[in-house]
1. Taking distance in nm of label points 7 Å out along Cα→Cβ at positions 98 and 130 from the coordinates of each of P, Q, which one would give 1.7?
2. Taking helix-only ellipticity at 222 nm (-39500 (n - 2.57) for each DSSP H run of 4 or more, over all residues; to 500) from the coordinates of each of P, Q, which one would give -6000?
3. Of the structures P, Q, report the one carrying the highest value of distance in nm of label points 7 Å out along Cα→Cβ at positions 34 and 66.
4. Compute relative contact order in percent (Cα under 8 Å, 6 or more apart) for each of P, Q and report the one that scores greatest.
5. Comparing distance in nm of label points 7 Å out along Cα→Cβ at positions 26 and 162 across P, Q, which is largest?
6. Thinking of P, Q, which structure, once distance in nm of label points 7 Å out along Cα→Cβ at positions 58 and 90 is computed, gives back 0.9?
Structure P
Amino acid sequence: MLGTYHFANPGLDVAKTDVADVLSPKRQAEIEAVVDALGRFRPTKIVVERKPATAARLDSLYEAFVAGRRELARDETEQLGLRLAARLGHARVYPIDYRNDFPFEAMMAYAQEHDTAFVRFVDEELARLTAAANRAQRQSTVGEILRSKNAPQRLAADHGTYMRFARVGAGDTYVGADLVAKWYERNIHIFANLQRIAEPGDRILVIFGAGHAPILRELVTYDPEMTLVDAAPYLPSD
């Protein structure tokens, strides 16, 4: 279960980060080191943060890359997932994402009226997370960033922010609880897609945004047919 940051920086997360160019020679060497390390896990399948409906498109991109007809795009699906799959001779990469509503704006609009202390908390938390992420992009390798993002304390702290959301509107609109429920709903659907493609004996590498990792790790842990494997031993140590 590898939690990542978004290499292509598509701006979909609430916290915005200035991501260093992953196509630069320096970052490409760091990504190769990550892929080398992940290869030690010997995955039989690699799953990525793309919707199942995009499977045919993803297959086409992968086939073109393997055939030498295109270069990899900037995102982690291609830089990590497709690159490692090709190195291991996999037939394909599996998309398992699911998208739904994420009513962050509705929660914040309610808080602006009824819970200004929560608004201050969000503003301060976003500023802190953005500053820390930007600092890591300037000072750390890709492997170091991924190792930090997958540390248990970091996963717990980041997930704890979502738990703070639940209290907004409690006893009234439950707008915060609804947001947390939507977040769990998305991840439970992702997990269902993971279950669908998992077969006995598989060693599956899951490459997803790190925010998903706490819930997905929990779901895998309690599935009696699955065993959770930490990412740390399969990331560069320097």
Structure Q
Amino acid sequence: MRSRRLGIVKNAYDDRLEDNEDPRQIRSELAPLYPMCPPGTCFNYQNVAYDLVHEAIEKATRETYDQAAHQYLFAPLGMTSASTTREGLFAAKSWARPHDGRRTLPVEEAYYRIPAAGGMNSSIIDLGIWMRAQMGGAPGVLNPELLFTLHVPRVLTPRKGLADYDLAQHNNAYGLGFRQSDYEGHHLIGHRGAVRGYRSMILFDPVEKVGVAMLWNSQSVKPTGMGLEILDQYYGRPARDWMQLGRP
């Protein structure tokens, strides 16, 4: 589940989620879907299915997912602005409205109903704290054995997208919620995500202990290329327009 290997079509029933159907009901109807491959053998990105982990956490801790996230992760790491609810976003003293490049968009409820897959709020400071912890900076919360379990590649994945910054990365794979790739002799770990009007990304080198964390309230994918632009500077590589700012 956590490595996206159910074997069913990617993003199964995300359209129904966005129509505000109950994720539990949607998950109960996944079994009859035609399998793309036997479970555990191929990668297909999921949201509704992946979020089953939030129900498991609530059952194991007897707390809401948001309470458990604060108790076991956010508070111990010092992530003071992070939350997993729409109300948590609205309660923040300052927050960026979602945008499509021309107008402000409403904050959609749908993805907060699957918090383990897409319903989380953060400041850039807190996202940086989270990335640093993934590089071993908080062993009292995320110990080396746990990080290995999270990051170790479990299934090969196709190259994500057709942008130059994707095509430059090789040996793409997925662990437990983290993507892996090789870039010019360096192994990179990270993930990126998007909901309507918002995008996010972390990309880091676990050996060099350097990475890039980004949040932006836009539909544009161009900022994604900044990750490699910054890493190129760190590695001493020639500058390249990975964000494709010179293209229409």
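What follows is calculated from the coordinates using simple rules that are stated; it is not laboratory data. Since this is a predicted model, take the numbers as computed values, not measurements. Cβ atoms are built from the backbone, for glycine too; each structure is taken alone.
1. Q
2. The value was obtained from structure Q.
3. Q
4. P
5. Answer by largest value of distance in nm of label points 7 Å out along Cα→Cβ at positions 26 and 162: P.
6. It traces back to P.
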